[in-house]
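The next part holds the structures, each set out as structure tokens.
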Structure I
């Protein structure tokens, strides 16, 4: 066998091994990280000085209708078999931490004993990985229902906010999963915070 033939055989064997591995995958675990990739189209919310002076408590609840709370999506192998994508830790705790950090970046004053309590009910937190001949396409879908109450439990505003994105990436990449989920999460939260009814009730004395 000459050098060219040997090199070609190595390439073919390598591709076969990768394809076999991708096609026979049965699970994937993502280490949750907030890594938005918005760039110049960064999601922002217009919050008045009156809102920024009024403290608010932000709480996240799990309202997803799934049997395993660690499942955050599905991927496909080279043979188009679907496998679950799992989070490495509590999804609600991660989102609670993340939205609190985002709110802080927007200069929102947060206090646990605030007279305004915003509850975010997580309805959907999902990533889809579609395997291609080279790499994969990632899509994300995040949805909140929200309720704003006062300290006595009276409902002041209700609504929802959704976010989603898609982009091309590497095959079976936890990094790419985090990127599309982060962008969708920030978009959904921004839509909630920009809700006119919520802002009016939040600012009211």
Structure II
């Protein structure tokens, strides 16, 4: 894993300012954890959550076409979702309120990490973002009383191309950090096939 910074400079009122974001690579190629620069003072905070030029410099060349937001309560687990073929989606996700465990599973046939997964805790306080390129299934669990979750997608929603993997598949062995008797799943997510049936 590597860590690096991407910075841009701008001038305002004859003063120069530098905004940086920190990029963390992961053991799975393409998955990135991003920490935007957060400016805090007595009023609260300000953070730039997306800047195309800076994100492209970090290797994120996806052009985002759709933004989504979901609100969930403790114990909700959503996933594992993906879209197939030309409708595949890259996502840039962030927790706006609360705390979630975000998970991406590599479903790229031929990838050396095919079938492996990576998770990251996203909270309103840590301001982290998770970039998930095309070719991954995605899901998250809510670890706080309530969570507000934001997704940027580089392709439009296409119900005909939807796919899913059973998020409790023992072959994947994902620890969602929620006791089994506290998990809240949609009926649709309960019926997804196991990973071996992809």
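Listing for the model above:
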{"read-out": "Origin of the value -11000, where helix-only ellipticity at 222 nm (-39500 (n - 2.57) for each DSSP H run of 4 or more, over all residues; to 500) was derived from one of I, II", "value": "I"}
{"read-out": "Structure (I, II) behind the derived value 3.0 of distance in nm of label points 7 Å out along Cα→Cβ at positions 36 and 68", "value": "I"}
{"read-out": "Parent structure of the calculated result 1.4, given that distance in nm of label points 7 Å out along Cα→Cβ at positions 100 and 124 is the read-out and I, II the choices", "value": "II"}
{"read-out": "Parent structure of the calculated result 1.3, given that distance in nm of label points 7 Å out along Cα→Cβ at positions 76 and 148 is the read-out and I, II the choices", "value": "II"}
{"read-out": "Which of I, II leads on Rg/Rh (Cα atoms, Kirkwood Rh), largest value", "value": "I"}
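All of the numbers you see were taken from the coordinates with simple rules; none came from a lab. Remember, predicted model here, so these are calculated numbers, not experimental data. Cβ atoms are built from the backbone, for glycine too; each structure is taken alone.
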